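Dropping the structures in below, format is C-alpha cells.
Derivation of every value follows stated rules applied to the coordinates shown; laboratory data play no part. The structure presented is a predicted model; accordingly, all values stated were derived computationally and were not measured. Cβ atoms are built from the backbone, for glycine too; each structure is taken alone.
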Structure 1
Amino acid sequence: MPEVTFRYNPWPHQKAFFQALDEGQKRLILLWPRRHGKDLTAFNGLLRKALQRVGSYYHFFPTLKLGKKILWNGMDAEGVKYIDYVPPELIRSISHSDLKIELVNGSLIQVMSVENINKSAIGTNCLGAVFSEFAAYDTEESWNLVRPILAANDGFAIFAYTPRGHNHGYKLYEHGKREPEWFTSYYTSDQTFKHDGSPVVSQATIDADRRSGMPEELISQEYYCSFEGFMQGGFFSEQFEEAKLRDRFTRIPYDPYRPVDTVCDLGVGLNFAAWLFQVYDNKINIIEFYNSHTGSITDFARYVHGLPYTYGNHYAPWDANKPNEEAGIRRCDTAYQLGIPFIVLPKLAVEERINAGRLIFKYCYFDQEHCRDGLIHLQNYRRKWNERLQQYENRELHDKHSHGGSAFSYLGVACRDKVMHVPSLPRTAGMTFSPFKLGKTADVELPAQWSYR
C-alpha cells in the first residue's frame with residue numbers, strides 16, 4: 001500500500017491519549033472542556049485501531065441527530081469535515097444514510113445512538129467503541145451493555161465528555177483514577193494550548209461568554225471541567241449548591257429516641273425510591289436513601305423492618321391508592337399488610353410539588369455516606385427539554401434520577417408544615433357562650449374525642 005498522509009495532527013494535550021492507545025490501554029477517559037477536540041481525537045483514535053485490526057467500531061452519541069450534527073457533518077476550525085480526516089485511499093465505501101464508513105481492510109466505523117443500542121449494537125462483533133458526551137446520557141446502560149462484548153473481544157472503550165454534575169460520568173472518572181489499567185486525561189481551559197502556544201480557548205472568549213450572560217456555574221463546568229458546576233434545568237440546583245456551601249452534607253447520626261419517617265416514590269415499572277428521615281429542632285435530618293430497581297413494596301418492607309429504627313409515619317404519593325394493574329389490589333393495602341401503613345399524600349401539580357421540595361431544602365441535613373446515591377439523583381433531577389421550542393418544559397425528565405428527585409419533592413409535601421411554622425389547629429376551643437348557663441360566659445374544653453390531632 002502506498003504511503004498514506006493523515007490530516008490529523010494532535011495538540012500537545014491530546015498526544016498522551018494516542019500513546020496510551022498504542023500501549024494497549026483498553027479503557028480511556030477524555031475529560032476535556034468544550035471545544036477542545038474530544039470527538040475529533042476519539043474518532044481518529046477509532047480510525048487508528050480500525051486500521052490495525054479488522055472489525056466493527058462504533059462512535060456512540062446520545063442521539064443519532066446529535067451524532068450526525070457533531071461528527072458526520074461536523075467541521076474543524078478550518079472548515080474541514082471530521083469524516084474527511086479519513087484519507088480517501090483508505091475508504092472502500094461510505095454510506096451517508098447509515099453514517100457508516102467501510103475501510104479497505106474490511107473494518108467498519110459507524111456513528112450510532114445509545115437510544116436504540118439494544119437493537120443496533122448488541123450481538124455484533126464490536127472491537128472498539130467511543131461514548132461521546134457520556135455524562136449527558138440518561139444512564140450508563142449503554143456502557144453496561146457493550147462492555148461484555150468488548151471484554152470478550154479484547155476490545156477498547158473511549159469515553160469523551162465534559163462533566164454534568166455528580167452523575168454516572170463523575171462516578172466513572174473517579175473509578176478510572178483509581179484503576180491502573182484505565183487511562184484518564186483531565187484538562188481545564190487554562191492548561192491546553194495549540195501548536196503555536198496559543199490557548200485552545202482564550203480567556204477573552206470565556207470573558208465574552210460571561211458578559212453575554214453565561215452563568216458562572218456553567219462556565220466552570222464547560223471550560224474548567226467542574227463537576228460542581230451548573231446542571232441546566234435542574235429543579236434543585238440552587239438549593240443543592242447552597243446546602244453544599246453551608247456544609248449540610250455531612251455525617252447525620254440516627255437518634256434512637258426519636259421516630260424515623262419514610263417517604264417514597266412508587267415510580268413507574270421497576271423503580272422505587274425512598275428517603276428515611278427524622279424531624280426535630282426545626283431540622284429535617286435525612287439519614288438514608290433507598291433505591292430499588294425491582295419496584296417491589298415487599299422488598300422495601302423487608303429493608304425497612306431490617307433496620308434498627310423505631311418508625312413514625314410512612315408517606316406515599318397519591319397513586320398508592322391506585323389498584324395494581326395485575327392483581328387489582330391497591331398498593332397502600334399491600335403495604336399495610338406488610339406492616340407499612342402509608343399516609344397517602346394529595347395529588348398536586350408538578351410545580352407545586354417541586355416547590356414544596358425547594359421550600360424545605362434549607363431545613364435538610366443529609367448523611368453524606370448513606371445518602372450518596374440520593375444526592376446524585378437530586379443534583380441531576382431536572383426538567384424535560386423541548387427540542388422544537390428550544391426551552392425547558394414545566395415537567396420532569398423521566399430518567400433514572402427522576403424517582404429519587406420525585407420522592408424528595410413528596411418529602412417536601414409531607415414536611416413543609418412541620419418546619420415552616422404553619423399554625424396548627426388548637427386542641428381546646430374558647431367559647432363566650434355557655435349553653436348550660438344562660439346569661440353568663442365560660443370557657444369550655446372540648447371532650448377528648450373532639451380534640452384536633
Structure 2
Amino acid sequence: MNLFAQRRQAVYDAITPGIAVFPTAAVALRNNDVEHDYRQDSDFYYLTGLDEPDCVLVLVATKKRRQSLLFVRPRDAKKERWDGIRSGVEGATRQFGIDKARAIEQLPTQLPQLLGGAERLFYRLGVRSDLDHLMITTLTSMRGKGRRGVQAPTHLIDPATIVHELRLHKSAHEQKLMRDAAVISRDAHVQAMRFTAPGKYEYEVEGVLRQQFLQGGSERVAYAPIVGGGANATVLHYRSNRDRLEDGSLLLIDAGCEYHYYASDITRTFPVNGKFSRPQRALYEVVLEAQLAAIEKAVAGATFTDLQEVAVAVLVQGLLRLRLLRGTKEKIIANKEYRKFYMHGIGHYLGMDVHDVGSYRTKKKPRPFEPGTVITVEPGLYIDAHDRSVPKAYRGLGIRIEDDILITRKAPLVLTHDIPKTVKDVEKACAG
C-alpha cells in the first residue's frame with residue numbers, strides 16, 4: 001500500500017460510516033487571462049499525490065465497503081498541447097491507487113447517488129464556492145425527494161477535524177522531506193550572507209535566495225521572502241524588497257523553500273558589511289539567548305505558551321540590561337511593556353503549509369506538543385527608527401532568529417541547526 005493510500009485508510013477509519021469530499025485548489029487569475037502558478041490544496045495532495053486542478057476526491061466508508069473515487073479532467077490532446085499532460089481517468093487509477101475514476105463533468109450527476117443513504121457528509125464549506133453551490137443544490141434536491149425514498153445526509157462535518165490532526169503528526173517520510181527542505185534553505189541563506197554587501201539591493205539578495213532554492217531542487221518558495229535592510233527589518237511582514245543596502249546596517253532575511261509540498265521557515269539577521277557594531281551585537285545576543293532558551297524547552301509536553309514565557313523573560317532581562325526598558329522584570333512582563341519591542345508570538349506549526357494546520361488549544365488550554373510535530377521558534381526585537389526613548393544607536397534595528405524544530409520525547413531536534421547564527425559564525429559566513 002502506497003503512502004497516500006495509507007493516509008486514505010486513516011480517513012476511512014475516522015469517517016466510518018460516512019462519505020468525505022475533498023476538492024482541489026482553484027486556479028487563480030493573476031491579471032486579465034494570466035494565471036498564478038498553480039499550487040495544489042494541501043489536504044487534497046496529502047490524500048492523493050495529484051497536483052492537477054479541477055479534480056474532486058470522494059471517499060466512501062460503510063461497515064461493508066471502502067471506496068475511493070477521483071473525478072478528474074479527461075485527457076484532451078488539444079488542451080494538453082497548451083497546458084501539459086493530464087493524468088486522465090485511466091491514469092488516476094493507475095498512478096494514484098484510486099479505486100475508480102470518472103470525468104469531472106460527471107460529478108453533478110454522480111453526487112446524488114454517492115450521497116444517497118449516507119447519514120454523515122464530511123465536507124468543508126467556504127473553501128470552493130462553486131462546489132459549495134453544487135453541494136447545497138444537490139442536498140436540497142435530495143431532501144425534496146424524501147417521499148420517494150431518497151435519503152440525504154443529516155450530518156455535515158468538517159473533514160479538517162480529521163485530516164489536519166493527521167497532518168500535524170509528521171511521519172518519518174515527512175520528516176525526511178522537511179530535513180531536505182531545510183538543507184536547501186540552508187544553502188540559500190549562506191549564499192545570501194556571502195553575497196550581501198553595501199550597495200547591493202534587497203531584490204538582488206532575494207534573487208540569490210530564489211536561485212539557490214531552484215538549484216537545490218525546490219519547486220517554489222514556501223512564502224514570499226522578507227529581505228529587509230535597516231529599518232525595513234522592523235516591519236514584520238515587509239515584502240517590497242526594493243531598497244538599497246547601506247553600510248553599517250543589518251539585513252533580516254525571513255525565507256524558506258518548499259520541497260515536495262513541505263515547507264521550511266527560517267530567519268537570520270546579519271550585518272550588511274559583515275561585522276556587527278557593538279550595539280547591534282548586544283541586541284542580537286539578547287535575541288539569540290532568548291531563542292536558545294525557548295528551543296531548549298521545545299519538547300513533548302511543553303506548549304507554545306511555555307516557550308513564549310521563557311523567551312519573554314530572557315528578552316526583558318536583556319532589554320533591562322541595555323537600558324531599553326526600565327523598571328522591574330516582573331512588572332514589565334505583567335504589564336506587557338515588552339510588546340513595544342516584541343509584539344508577536346514565539347512560533348507556529350510547520351508542515352505542508354508554512355503556518356501549518358492543527359489545533360493550538362485543547363479543552364480551552366494551550367495544547368501540549370506531541371512527538372512528530374514540527375514548529376518554529378522565532379523571537380525578535382524591533383526598535384522603531386523614530387523612537388526617541390531609546391539611544392540613537394539602537395533605533396531602526398530589527399532582529400529575528402528563527403529555526404525549525406522537530407518535537408521528540410527527549411531533546412528538541414533542530415532541523416535548521418547548521419545555518420549560522422552565533423555572532424562568530426554569522427560573521428564568518430558573511431566573509432565567505
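Given a value of 3.7 for distance in nm of label points 7 Å out along Cα→Cβ at positions 7 and 343, point me to the structure among 1, 2 it was derived from. This value belongs to structure 2.
Thinking of 1, 2, which structure, once semi-axes √(5λ) of the Cα gyration tensor in Å is computed, gives back 46, 25, 19? Structure of origin is 2.
For which of the structures 1, 2 does the calculation of FRET efficiency 1/(1 + (r/R0)^6) of positions 87 and 255 (r between Cβ atoms, R0 = 30 Å, to 0.05) return 0.40? Comparing all candidates, it corresponds to 2. Thinking of 1, 2, which structure, once helix-only ellipticity at 222 nm (-39500 (n - 2.57) for each DSSP H run of 4 or more, over all residues; to 500) is computed, gives back -11500? It was calculated from structure 2. Here FRET efficiency 1/(1 + (r/R0)^6) of positions 111 and 263 (r between Cβ atoms, R0 = 30 Å, to 0.05) is compared for structures 1, 2. The highest value is that of 2.
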